[in-house]
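Please treat every number below as a calculation from the coordinates, not as lab data. Fair warning: this is a prediction, and the values are worked out from it, not measured in the lab. Cβ atoms are built from the backbone, for glycine too; each structure is taken alone.
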Structure 1
């Protein structure tokens, strides 16, 4: 947490998860019933915690250059607040939302800066993840400017925390260590087989968890309370509200301290992946940023995932379909859904740290046969 405080120059609150921090920030700065502009492409649990906060998700048009909010196509007069995503570390247009409550989800963008200024310092709050770049398996940090806000958020956090268990904490740390070892030793394929055989992966319908509309309707009657939404918000991290003990805090600090040493390898991988014709155009604008993942846009994404797995490369962080197709009854849909559907169908995020391992497969991949606005439009110009 100290490293994030030093990087942002902000006061920081340690949390068991990024998602709990986002909920706390939305409850602290927004009022139930307000309209929140958000990207159609992000993790399942983010949509559900927005609903839990009592806010109306207004789905933004998406920029096919980087998978973030297309600020030029947004009518800001119709919304009260904005939640950025900074997808895969590519920055949202953080200066394009003047006069609005701005909450920055910086889970993918721990090391991304805009104009020399770190993401997580532009809005009322920046919410970081310790399970993305650091790979700590859990943990989040909420960064704010004012001490009074920090104290209020700390009280709200403590009211939502549930007791942790040492054996669960030990298993979480051990699982994270095993994942890191599998990556280093090129044992991803057998590790994935074992996880699937043991039922350790969250059940999903395609790339999204089951919506369960009837149950979600019942939960909606209890907003703005978080616990009724636990069945959805806890996806892939069932102890997202559990207190963490010394073991988890030690491991999180250790993993966070190691991020800086990986920067050179990450940047080198980004440079190599950026040479591919399938790279998302926005990556070429951010070659000096140590992105979490490098998004490619490919024709046969699912087949590519299977081929990468055979080469020891796991693919995650796929958010398909967009929110307004996934949960139409609970969102205000985008007026321009085409680019988001196109992006969700074709994006292939690649870890730049393991670019060398992935490139033999990636070099043979073709781009989409149609562009984000329909057949014949072509892939967005990379340059």
Structure 2
């Protein structure tokens, strides 16, 4: 009897593994035929046919008609049902809230961006509930409805998905968002660091699609870093990996809110950029106005931006020497809009790294812009949903 149970368990495991392989292939390469699935994955045609039938019954894939024949009958093509359900991704910034609704392929269906001013975490909870309800109310009908919610914040999130520290955001650490939202909306909720979510978003949908090893650098009020090694997010033992905005670049430097001195983000963040402007401009310009003045060759702005790029390059040099990634992706509105800042960063890095490293990596800007973290958070929820069918 025990032997029979083991055999049955092994058979179930094999079926689940096969189903996962087939679903992943259809998600990545649809439209695709059963014959092509069999050829690509290396499973026999009867196994593929059986698993495809199961996935059709689960509304995860569907047939769309005939494809081109390579001799014989035309194959019936299979497509992933991206509208089987929807996911919500939310990026909680220091002074903004970016909420998106996506289909299961990460296409943005609805978007809601709002600036925040001195919002307490309790007030933020109420705003989050309102935003989620608004997105749900406008969500198209689907077999599975809302399948999950991904949230990200600019701070430390531990392996239990609790917010531990937010150096640039006032937060009540007694507030445990994940179970609160799960209880309210009855769907799985995933809480992640903002830079980690941004790295995941770029890996799934953006500039990092073709890289297995990359570093994503998010430059806002502070600096966050998301690290992907061998296609997997690297969290560290407690989930705190990537807090490289607090690398020391000046031993006797400015005091940081983290308790350290001379942290990278004190010299290379947007906050630092604003402080480096002449006193008559400090606190008076938006990012858009800075970009506009730079395009007009304003000397004060150009000098500040050159310094901004210089200090970004100093920290990036340490990252490159530590991780030796295939790519570094920078997420910042100003860097994305002004090639001269990216060139300043590249020059700063080149002057500090050995020649052999120079051509071994790509230094590029984000292709997803402000939506990268929210898309990454949404994608984490989608991955969990699809995993349920093959786990």
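List of remarks:
- Origin of the value -1.32, where log10 I(q)/I(0) by the Debye sum over Cα atoms at q = 0.15 Å⁻¹ was derived from one of 1, 2: 2
- For 17 (relative contact order in percent (Cα under 8 Å, 6 or more apart), calculated) the corresponding structure among 1, 2: 2
- If mean count of other Cβ atoms within 10 Å over residues 123-130 is computed and equals 26.5, the structure in 1, 2: 1
- Origin of the value 0.25, where FRET efficiency 1/(1 + (r/R0)^6) of positions 147 and 355 (r between Cβ atoms, R0 = 41 Å, to 0.05) was derived from one of 1, 2: 2
- Given -10500 for helix-only ellipticity at 222 nm (-39500 (n - 2.57) for each DSSP H run of 4 or more, over all residues; to 500), calculated: source structure among 1, 2: 1
- When distance in nm of label points 7 Å out along Cα→Cβ at positions 19 and 83 is calculated for each of structures 1, 2, structure 2 comes out greatest.
- Ranking 1, 2 by distance in nm of label points 7 Å out along Cα→Cβ at positions 187 and 251, the structure that comes out highest: 2
- Structures 1, 2, by FRET efficiency 1/(1 + (r/R0)^6) of positions 43 and 371 (r between Cβ atoms, R0 = 25 Å, to 0.05): label with the highest value: 1
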